[in-house]
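**Student:** The data blocks that follow each hold one structure.
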Structure 1
């Protein structure tokens, strides 16, 4: 069967990490990579590439995550398993269709809320979208509307809507309603397994906004994220087990898929990989099983810190994790943390605890349960100053510049007890050096400490509600 014309060629430009004649050169030298664990950051200053979709954006710093994904897809000869919250990148979808039609076994799992062809929404459905969903829709519309005429032709849809491309290519696909439920909290995984031996794990959604930047903000460079490629059959086996539990019989099969807390409880498993070890664990667990949970693994790992803890987190709202760090901070362990501004100042944010503050829920005098502000506030906690349109999407911790905690897992109760998530604990100095460089890059432009308006809000809450009962 002849492949459709749009599937035959993946533009060479996308695979080019340093565009010729772009005038921009890497700001720092690349760091050595572990022989079997490669680490990348989409705002790294060690590489340069040209945005494959926003033609009006000049060459930029960063590792091209989409090119890395396409390279791994291209190398696959037997199987590709994909479990990601969202796929909106048409070149990735086309590459998966190519492999499927070439006889490679391709299986895709998505979060049900994102298993939607946004180009097919009616005007009424678009009008009913909440602000967040409307923003997603507008981003995808601009991606698909390649001639910028404000309308989507069928050709543009067939070439630009990743869900339509996968459907037209008959790629086997399910979402987290395949177990007969309304879906787990979130099918929040972001991993791929190739040929039962190579695993790609990232904190990034497969979207322009998370990898490259927003169409509505030319200065954006994609939400800061990490991506790792691990060449290890032993690690791949663990991810395949997770995938198969969720996949069940696949499309049109019996509703034997298992997502969320329906999955069996599995302890963390550790393997020797490269020049260190990798521990793998998947969420969620029931609330009464906290001691066996992913967040418990994070807490245990944090407690091992002797010198330093550096955190770059999208959202931080797990009380037991901030409680685990306070005695370390009081002992003299240097703790630095950067949290996405959209979440750092919320009443439930553990950023407030590290600042020694408590803020009730808006319009009430109700404080977060078990709230415990630090008596000795941390000085190096704050928010990054990012280009307009970008949000700190990282989910990593770095301990003693040797242990890395990373994955799709947000440090929240929801990530622990509701969502399908991945967490890795990597003990490897070479890998850790990459995360140390990324954290120091983020620290170059930050706002540390609570802003004045927050201090005022806390003071007003204290006057209205009295001193919080911690």
Structure 2
């Protein structure tokens, strides 16, 4: 029985409810009055239910699709303005005891070299990332309780936060590691993590069990209920996601939104972020092995539907996608992207863009400076802001500000100040010139006069060498 308040995975992600939703969406996809009603609700920026979003996804009317795309871009701007948050992944270890058939880190892969970074090597990686200009990292590690125990992750977080390079440091560490218990989540929270991230991969239980034949991750309920345990352990910013292409995208979209509704119903706060990776080639993985791989046009529409359904949530696209596709997705609701990424263990301190320890192939191989300049040239504000996490604006405190629209009073000034830091410390001359022009234009977008005055004063102090201001 479907129950969004239940703590049991098979009740808040109810297979029968997903199937009924998809059947209803098929029947309603040609109902013009129903679609008009859903679009009008979406335009009020209050979000959509999984059933309403499924109808929009099913509707193939080009006019409706264009309205969805336009709404997605408008809603993203209403909540997040023209800011795009930047981050980088940091791979600590590719040792893993799971048997996930879509991931080259799976335990039976005998061709991939296995590597685990020492704390000294992690410090070197962090120094390289700081020299690029990054302030926000997402820590990644395979699941191996012997080689990658929780204490190793906690030690690594402490190391990352301790590194100083040219007066700068990493200010936020998000963590993407395997599902664990409540006490471990308490320890992660105490270590100062930002968002706890865990991709479901697929919500279809039968498909999930086929794709995860061995290892702790094979337990569907343990994995799917992880965000509940994270919330219980104090990790009130959680990030969810699906690896699109493992199962039918309409099923996944519906179930993903049911998961968001469950978190909202049970804890009063939905996911802080939603990631939308697609299956892509890797060491011994071929996209051709997955019949549900998404074509570009469907993927763009899916991202747009997600944005109108969960307007308050940060939406993330990685360097799995090409520069061309990432540019298109910025107009569909994406608000966070990675830049200058390496997906291999120790990749930031090696000359090679890709080595044999990489989890997946990077499609957008531009440097962080090139990504920043590209954003600037397209009138986006590249943001390295970490203020909300450091000011305690997490969980329901962040969401209440975001949903009310008041968060923008902090976000634009913080984005401009962190961009100014990047321009002064790391940018090429061409990027610096483009950034200064955008900052000058954007100051007028700060509605509160006093905030605008303080921002201008702090920008001058940053130019003089001071750092780390925030609202």
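What follows draws every value from the coordinates through simple rules; no lab data is involved. Every value quoted in this text rests on a predicted model; they were computed, and no experiment measured them. Cβ atoms are built from the backbone, for glycine too; each structure is taken alone.
**Student:** Once relative contact order in percent (Cα under 8 Å, 6 or more apart) is calculated for all of 1, 2, which comes out largest?
**Tutor:** 2
**Student:** Taking percent of Cα pairs over 17 Å apart, for residues 32-127 alone from the coordinates of each of 1, 2, which one would give 68?
**Tutor:** Only one of 1, 2 returns 68 for percent of Cα pairs over 17 Å apart, for residues 32-127 alone, namely 2.
**Student:** Continuing with this model, one more query. For distance in nm of label points 7 Å out along Cα→Cβ at positions 72 and 144, which structure out of 1, 2 has the highest calculated value?
**Tutor:** When distance in nm of label points 7 Å out along Cα→Cβ at positions 72 and 144 is calculated for 1, 2, structure 2 comes out on top.
**Student:** Taking FRET efficiency 1/(1 + (r/R0)^6) of positions 272 and 336 (r between Cβ atoms, R0 = 35 Å, to 0.05) from the coordinates of each of 1, 2, which one would give 0.70?
**Tutor:** 1
**Student:** While we're looking at this one, here's another question. Here semi-axes √(5λ) of the Cα gyration tensor in Å, for residues 304-375 alone was calculated and came to 26, 13, 10; which of the structures 1, 2 was it taken from? Before the final figure, lay out the partial values.
**Tutor:** Working: 1: 22, 14, 9; 2: 26, 13, 10.
Only structure 2 yields this read-out.
**Student:** State the single structure among 1, 2 that was used to calculate helix-only ellipticity at 222 nm (-39500 (n - 2.57) for each DSSP H run of 4 or more, over all residues; to 500), giving -8500.
**Tutor:** It must be structure 1, since only it matches.
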